[in-house]
Structure formats: C-alpha cells, structure tokens
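Take a look at these structures.
What follows is calculated from the coordinates using simple rules that are stated; it is not laboratory data. Keep in mind it's a predicted model, so treat the numbers as computed, not measured. Cβ atoms are built from the backbone, for glycine too; each structure is taken alone.
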Structure I
Amino acid sequence: MFKSTFALKKLPVSIAVILMSSGVMAVEEKKSEEIIETIVISSNIEMPLREVATSVSVLNEDDLKKSGALLIQDVLRQLPSIAVHNAGGLGKQSSISIRGEEGFRTLIKIDGIDISDPSATQSTAQVQHLLTSGVGRVEVLRGPQGLMQGADAGGVILISTKSHDQGVIGGVGYELGAYGTSNTQANLGVANKTGDIFIAANSAKTDGFNAQKSDVSGEKDGYENDTVHARIGWNMTETLRAELIGRTTYASSQYDNCFGPINCLDNFNQTNSRAAISHKNPLGQNQIAFTNTEVFRDSFVDGIKSGFNFQGEVNRIEFSGNANWSDAVRLVYGFERKEEESANDYEEHGISRDQQAAYAEYQGKFIDQLFVTLGVRQDKTDDFGDYDTHRISAAYIIPQVMSGELKIKATSGTGFRLPSLYENATNSQYGGVALTPETSDGFDIGFEYSWNNRLQTELVYFNQQVEDQITYSNSSWTYVQEVPESKSKGVEWVTTWQMLDQLSLNANITRINAEDSNGNPRIRKPKLMANLGLDYQINQQWLIGVNYRTIQDRVDIGNIPLDDYELMDFRVRSEFSKSISGFLRIENLLDEKYVEVNGYNTPGQAAYIGVDVSF
C-alpha cells in the first residue's frame, strides 16, 4: 500500500519535471495547423468535438497502432475512468466499467451494431473476444449520457473499422510471444467514388496460464479466437448510399475447477449483420437500418457437452436522421424497434421481449461560443410499460485564454435498465420477487482547455446514482433490488501534450467513490486510477513508448480487500520501409504480482514481437 501511494505522489512531480524541461522548446516549435476533430458518439451524428459538452475520449488508428495491444479492452485501460476486470488471462471473462458503474451498463457498438449478448446473465457485450485487428477508431462516452444509443447505457463505446475514400489499402501481420501466444491478421480495403469494400480477418490463440488459484494442477488454460469482419458500401447516387456489414466471431476458452478438478471448455459463436440505406437531403440526412445478432454458447466438461448451453437473438430496425433548420439550429431524431429472445437447455420454450423507442434532440449554436442540447426519449416495452428519459447539455467557449481556448461544460441526464431476460427468468423459476426496471440519473460539470492543437487538458466532476439496482442473492438464488440508491461520484483529470514534435505525453487521474445501497464499496471498483504514457519518435524509423498505470483501493466479493498495484508496459516500433514495420511489446515490464479478480491469476512479465506489412 505504501509503495503504490508513494509512487502516485511522485507522479505529478515527474510530469512537472518533464514539462518544465521541455516547455520552452515546445513553445519555439512552429504552430500546428488548425485541426477540427469530430465525433459521432454524443448524438449519433458527426459533430465538432469543441461543441460537445459530454465527456468523450477518442483513440484513432495511430493510437491503436502505437499501443500494439491485441485486445480492445487493453487499449481502453489507458483511458480515464475505465476499469477492466479480467478473470484469468486472454479470452477469460472480462468486463469494462466506466465511472464506477457495472460492466453490463457499458454499451458497445461496432460499425453501428450493438454487439450485446442477449443470452448473458445481463445483456452485455462479451468484451474478452474483441480484437484490435481492422479497427480504425474508438470513441468512448463516459457517463449515462447516451440518449441516442439507449436509455440503459451507463457509458458507450463506439468502435469503427478502418475506412478510406480512394484507392487500395491493406496489410498482413503476425505476432508471437509469451504463454505460447500467436496472432495472425489481414485486412484489405478498396474504394472509389462508386463504393467501397473492407474486410478484416484475425486468428489469435494462446496456451495461456493457469487461470484459477484454486487449481493446484497448474495446467494451462488456453484460448482461440477467429474473427472476420466485412463491410460493403455502394454510392448509388450522390445522395443515396447502401451499406452491408457482416461479422462473425468464434472463440474457445479452457478453464479448470468448474465442477471439481476437471477440464472445462466454453465455446462462443456470435454473428452480426447490418443492412442500411442513407439519404442526404438539403437539410441533413436520414438512414434506415436493419441489424441482426445471433449468439450460441455451449460448454463441455471433460469433452462431454454440459447442460449450460445458451443461445440468443436480437433483431432491430432503426430509423435516424437530422435536419439543419439553420446554421444555428439542428434537430436529431430517431425511432427503433428491438425484438430479443434467449433460450437454454433447461427451458422448453425460450423467453423474449419487444421494445420500441423514439427520441429527439434540439441542438442550438449561439455566436459560435454557446452550444446547447435538449433531448427526450420514450421507450415502450411489452412487459414493463413506458419510460421517459432526457438529457440536457451546455458548452460555452471562451476564446483567447492564455493564447488558447477554454470550454466550460455541463450535462445532466436520466436513464433506466430493464431486467435482463435471464434475470426475469431466474426469478420466475425460483419464486423470486417481481423485478422492476432500474432508474438512473447523473450530471457532470467541468472544463477543457486547448492550446495550439498541442495541449489539451480536462477536469470533470461527475455524480450519478442508480435506484432499484438489481443484484443476485446467494441465499435465495434469485435477483433482488437494492433500496435506496447506489451512487458513484468522482473527479477526472485528463491531459494530452505534444511537448515536442518527437515527444508526446498522455496522462489521466480518476478519483471515484462508488457505493452500493448500504454504503459499502462497489465490487472491484477502484477508488483511484492513474495512467501516464510517453511516446518518443527517435527518428523517422524508430518509436519507443512507455505506459505506467496504478490501481488503488478496491474490494472484491465479501468485502475482501485487493492489493494496490502498479504496472509498466514498454514498446518499440521500427519502420523498416514504407510498407514493412516491426514491433516489440513488453507487458508488465517489472513483473508485478497483482490481482484483478479475487481467486484468479494474472500474467507476469510478457514479451511479444511481430511484423506488419502494409500497402
């Protein structure tokens, strides 16, 4: 404990020394060209980031390439307010928590497809199977402000695959390293004014390590993942475009001690598809889309299929659009209908739910300094009735503050979460109480300062709560609801600085107080998270980088305290030519012993080496 606290105290000092030693040189560098960054995640349409009041983090293709990480969840660890919990290594059960909320409240979409698993205990994405191959951009919305994405979203992650306008792009890559890990990936994109095609394929596998501490055999628990993602676009006219997307993931994960000292195997197969047509008009754009998700999960015990086999399906139709009534007023609107069902080996008939929603948001711009939004949403369900939610936000720009720009921002919103199909079925089967939807509300307020496209810093206070939170009771084998509300509040500080043309810094510190309805700390929600990353471009060929992360003050089930820990990752990338590059990545450089989930092992020092060929 002393070691972690002392290191964190030194962190701001270290940053200050670095900044002071390079500050004069940075000022003398020529001014960067004006860059206007846009995002989609806040209101489901492209918007300049400077006009957005919600708290958003963005990772572009260059950020993903620099990190070299195999899994999306490992890239996200570097961002503010994000905690990742992994139970036993690559491919094992994981969750992504944002601002102290439960992982199942994090909504994840890939190219517009909600990849939640309807057959899971709580409908959520199986994040442990998400690979970085073929990904071009990741946007993260922190907090329950995802009005357009869904009323139950406590945080949103939008993943976009690579895209380009003209020509041919592509590449192949191979990586191998610790624990018998290997990864082979390839992608190809072709585009012209008529249309575009992109396809990415990935095959990853590892021998792994012994996942559970209780497994005294020491047997390794391996994992395999084969993922293919394809996107086809057709520009039928200058204003009309059609798009088809298909994605499939097949993963297999080994583990022990499921029913005594025997071998178990989980297979996961998910297919996603989306068909969309969009039309541009003088006022804006409209789109209609159909999506389908199918999930099959089965388990084997010593090679014999067990009774724990699940399947689920979601069909969704979405209509969305926007209209620019003037340069200062825009209306965003949409309608969606979702049908989901789930089944397992213990039920003669599956369970299902129909839900539909409509939303609208007013966006106003005043003298290019004040940006406000007011949005409302209504969801209708066939089993729980109607629910109304809203979001309001405001961002005010103050120009010429110390030669930079200051943004003051605030948001407030409400939401709700329906009991999952599994939660409802469990209580019906075992005589539990009749569950009702959770409701939530939250707000945040903060400021952002940017200077010359080289320095961006952000400070945000957030406060959110969930009423009637649904939790599992080990005594009744059913789900119960907590009264009164559970709470999460805290402060985020985020800074990125291009200190020199060759040297960049990324740092963030998050302090969170997340409590359940009894005032106890929420399970596996750290009170303190901090990240520091430095990248140095030695020359046109060589890039080196280091990341430091500390996690402090956590408890696990039964209020068992988990030790604080600090991790250091190191990476080197070399561009041998315009089309060939190699990389070395060392995770947990100092071989720290740490725990993310009580009872499960974590990797020690692990080195990975690979090569990429692009064209």
Structure II
Amino acid sequence: MQSGLDLAAMDTSIRPQDDFYQYVNGTWLARTKIPAQFTSYSIYTEAYEQTEQALKRIVEQAAQARDPSDEQRLIADLYRSWMDTAQIELLGLTPLTPEIRQILAISNHEELVRCMLFLEMRGVMVPFTLYVQPDLKDATRNLLYLHQNGLTLPSRRYYLDNDNTQFAGYRQALGLYVQQMLGFLPDPVWQKRVPAVLGIEQQLASLHIEEMSSRDTDETYHPYALDELAQISPQFPWAGLDVLADYTDRINIDHPRYLQGLASVLHNTPLEDWQAYLLYRLIDSRARHLPAAVDDMHHLLHGTILSGQQQKKTRWRRSVSFISQRMADPLGKLYVAENFPPEAKQRVEKMVSQVLTTFEKRLKVLDWMSDETKLAALEKLQRFGTKIGYPTSWRDFSGLTFDPKKHMDNVRQLALFNYQAELRKLKAPVDRTEWFMSPQTVNAYYDPTMNEIVFPAARLQAPFFQLEADDAVNYGAIGAIIGHEISHGFDSQGSRFDANGNLRHWWTDKDKQAFAERADKLIAQYSQFDVLPDLKVNAKLTLNENIGDLAGLRLAYYAYLDSLQGKPSPVLDGFSGEQRFFIGYAMTRRGKLTDSALLAQAVNDPHAPLRYRVNGVVQNIPEFYAAFGVKPGDKHYLAPELRASFW
C-alpha cells in the first residue's frame, strides 16, 4: 500500500509545530510559479488541468469521429465554431444584430425591462438575474428567484470604497474599458454616453445588498404572486416581465429594497443612457465570442487588471471550458465513462458511510447541545442523501443543432435552450435526482433543500482521492471534504433547514447561543490573519467555511480511527497514520494566487486563504497536537480555552 504522500513537496526544515502549511508544502510553493494564463495555481488547478485534458480528448474525438452520435455531433459542431477564428473575424460585430435591434427599439420603461429579460435569457448580464431552485419553505416544489446583478467589477465595494487606491485604479480602468467597448460600435454617439454608463453601474452598486446579507436565507426569502409584485414597488414596470407568467405565478424577490431602488434608477435615467448601458453589457458579455480586438480588450480588464492573469488562455482551453459548462451533461456522460472506475465510486461511498456513522456517534454524546435539538439533528442526519460521481439521468439536448460557421448563433441558441429548460422546471415537482454540478467539476457541495451531499467524479481524483493510497491520506484529503460538506447541514445556515429541506428554525435559543459562542472563538482567531498588507481575513464572511474546515477535519480523523477497528495505524514513509492524515489534508490546500485574485477573494469569497485553511484549522485540534507534539511556546499552540470545537 502506498502512503499517498507527496514527499517532494515538503520542506522539513520547517517545524510542523510552527507552520504546518509550509512544512507540508514549502518546497512546492518555492518551485511553483503561477502560469501566465492563470490567476492562481493550486491542487485544484492541477486536478482541473487533468480533467481539462480528458475533456479535450473527448471533444477532439467527437470532432474526428466518422460516425458520431448525436451528442458527439453537437459537441463537435460547437467546438468547430469556437475554433474558427477566421470566420469570427470576418463577421465582426454583425452577429450581435438581433440584440442590438432589440436595444435600439426601446421606447418606454416597460420595453426597457422586457429587453433586459430578453438579454438575460440569452446570456447577457443585466441589472437582475433569474434562477430556479426549490422553494426554501416547501422543498417539493420549484420557485423562481430574482437576484441583484449588473456590475462589471467584482462587488459593490470596488465602486464604493474611496479609501482604497487599488479600487480607485480599477474604477479608472473600467471607464477606459467602457469607452473602448462602445467604440467598437459603428455609431460614435454611444461613446459620448460613457459617463452615463458608469453612473448607472455606480448607482446599481450603491443599491446592491452586501455579501453577508446576500447569503442570509432569512433575509432573502420574499415570495410573491405575480399579481402582487406592485406591492414591492408600484413604480417598477412589472409588465416587462409578463413572459414569466407562461411558466409560473410566483416569484421570490431576494432583495425587495434593491428592486425598489432599481425602479427609481430606471425612471430617473434617460432611456438613451440605458440603451448605452445595455449595448455595453452586450459587448462585454459576448466579448469572448467576438473578434480578437474585442476579446483582447475584455481580457485586459477582466483577466490582467482585475485578476492578475497575464495571458489569455489558449483558444482550445476556453472552448472546452465553455462546452463543459453549457453542455455539461453530454460531455459529462462521456467523461465518466472513461475516467471514473466503479471501484473508485465504491470506495468513496464506503468512506462517506464511515464519516456519517462517526458523526452520528459524536452527535449522540455532545455535551453542549440539548436533547431536543439533538434528536432533530439525528433525524436530519439519518435522512442525508449522498450522490457520488455522476447523475442517474441527463439533460436531453436533442432539440439543438449547431452551425460550425455561426458561432454567435450557437452561443445564443445554447443560452436560451438552457434558460428555458430551467424555467420549465417550474411546471413540475422538484426532481430529486437532479445534480447542480456536473461530473467534470472539481468541487463538491451540500444542498440544504435536498439535504444531500454531492461529490462529482472530477473531485474524486488524485490528490484528493488516490485509489492505490493508504486510508490515512485519503481520509485526510477527501474524507475531510466529506466531513466539511456534511457539517454544512448543521452550521449557522444549514441548521435553518430541517430534515425535509425546508427553511425552519429547529434549534433551541440556548443551543444557538452555545454554537455562537464556539463560533466567536474562530472569528477572534481568523480576524487576526493577514491576506495582504492592511487587509485581514473577513472572519464573519468566512465563518461557515471555517467551521466546515474544522468540523470536517475532526470528523474525518475519527472516521479514520474507526476504520482501523482498533488496530494501530501503520507507519509509512516514516510517518504514523495520524501524521499522514494531517499531512494529506494540508497537501490538498496548497496553492498560490496573484495579489489581485487575493483581493477579490478577500472581498467576495466565503473561503479563507489556503494557508489559513490549514494553519487556522489545525491549531484548534487536540489530535494534531498529539500527532506532532505541539507544546506551549510553539507557534501553533493555543491555550485550550481559546480553541474552537463543534462536533
């Protein structure tokens, strides 16, 4: 049995008791540079690249097949249209004509909102976005949700923070970018409206709800019947959304205050300014599918300036990524057939079962949770669903045909096809077999309305999961992720959903307070961690993910011990099983980001930087202290009363 450790990545000149992240990953960090086509490079990137190469082979095989299946033909034709840059250059902006005509035909506010919905359904960003998911208070039925949108920069803070010179620089770059995008239109009059476009985005940013509130389910559940929408804002031209009545009679407005403010901006801004804004949003949203001059300008802002990505990704990479995202099921079906052996699925299913069993044991003996809440928690755990690898049913794309010479038509058609497929879900009960992540996605998730954890096949590859490796490293790597996702069902958000997936508070006030006191310890710790000079981790934004990291690692540790069935762990490569477990965890958290990407992560991402997802976690775990002999005076030592513990 192999240890599964990447010994060459370690820097054993560092004491594990002082900087475990550097000890496990120091040599890798020193020798690894972020490629010019990336904004970060990590274990996730390595797994993504492995997946990407597999997808490339599948796409190219489809393009070369003499007798392709219907799905292969779709994939091949879309890929050919992506790669035919000569045709894209020849057509220029002409393929945008259908959308431009719609925008220029706007003559009143109702038509303005109708045009926004027209563009939204075809993949163009507008001030709102619509999506379908289960009703938060009745998980058996689907509901349409309307959410704030419409900003070019990553978040409202980029527009409103006047104390940060970097944000000011981004706003200046945005002004130049809008001017250049509108400059691609044949009529120079639109460039005169650049200040108006920037003004609209500035007003939208001031209306956007902050990230913390935007993630709060209690603050975002506001369902209305379509004929009640005037109660939110009589001024908003709701008739512009009348096409939605073909699909549903109810809609959830995530942020009513945003819609009220948007109504005011709609009416107080000249229609010509809104037309300029929508023309800009059209070109920006479709830039990757337009001639190189537009595409390059798009990359300069979104890639280089905002993210630190020095080079555009190669054309094949971007086309494969697009196909994987927009035609996830046809490509995913071919991917799992070639890249996910049954024995991998069986072993991961066994690990999931072990972690769930371990969590049940630990729940039963918790000393800080009341019996009332504990019984409800155990019921929820017993009804947990698990999905491993790939779905049992796939979305049917047979109604589509693509023209290899009409790339923009293909992009438009595919966006509308997927959008309408989502809307059709409103006419049927929730499909509990559906996946919200494709098998070729290097990620995993917990879905509170389904009360299930989902692990796509691409996440179950080395180094997250190694079929030939000893259990210690696998439990530290993928086992900790399993535990992490399970714990989300019981954190400050997941605990608001019951065993049926309905939004319902089922914890006692005393238990909520006990949980909050434990969480406060993590907030105190993480708020001291530096991201960049003068910028700390947002410990409240990252709280649930930090809890997930800590709880997941401890659950996985005890699941690993339970899997040994009382036998001592073997020593491999000079490390005990307990040590290999923690090393395996830290291996899967190594990575590097550009400063621009770090800044965006600190502002928007609910995950802490990778270094703290290791060092911030292990300093709270007594079993880590025992495995590596951490003592007072060591940098990782925290006094017992300062450590956080949940499960």
message: Please compute percent of Cα pairs over 32 Å apart for structures I, II and give me the label with the greatest value.
response: II
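Given a computed value of 13.8 for mean count of other Cβ atoms within 10 Å over residues 276-283, which structure among I, II does it belong to? Working shown, then result.
Details: I: 13.8; II: 24.9.
Answer by label: I.
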message: Looking just at relative contact order in percent (Cα under 8 Å, 6 or more apart), which of the labels I, II belongs to the structure with the highest value?
response: II
field: Label whose coordinates, when Kirkwood radius over Cα pairs in Å, for residues 180-539 alone is calculated, return 24.6 (choices I, II)
entry: II
- prompt: Which one of I, II has distance in nm of label points 7 Å out along Cα→Cβ at positions 212 and 468, as calculated from the coordinates, equal to 3.6?
  reply: I
statement: One of I, II was used to calculate helix-only ellipticity at 222 nm (-39500 (n - 2.57) for each DSSP H run of 4 or more, over all residues; to 500), yielding -2500; that structure is I
message: Tell me which structure, out of I, II, gives 66, 17, 15 once Cα extents along the principal axes in Å, for residues 244-315 alone is calculated.
response: I
- prompt: A value of 5.0 was derived for distance in nm of label points 7 Å out along Cα→Cβ at positions 92 and 236; which structure in I, II was it taken from?
  reply: I
- request: Rank structures I, II by Cα Rg over 2.2 N^0.38 Å, for residues 460-515 alone and report only the one at the top, that is, the highest.
  value: I
message: Tell me which structure, out of I, II, gives 69, 44, 38 once Cα extents along the principal axes in Å, for residues 100-379 alone is calculated.
response: I
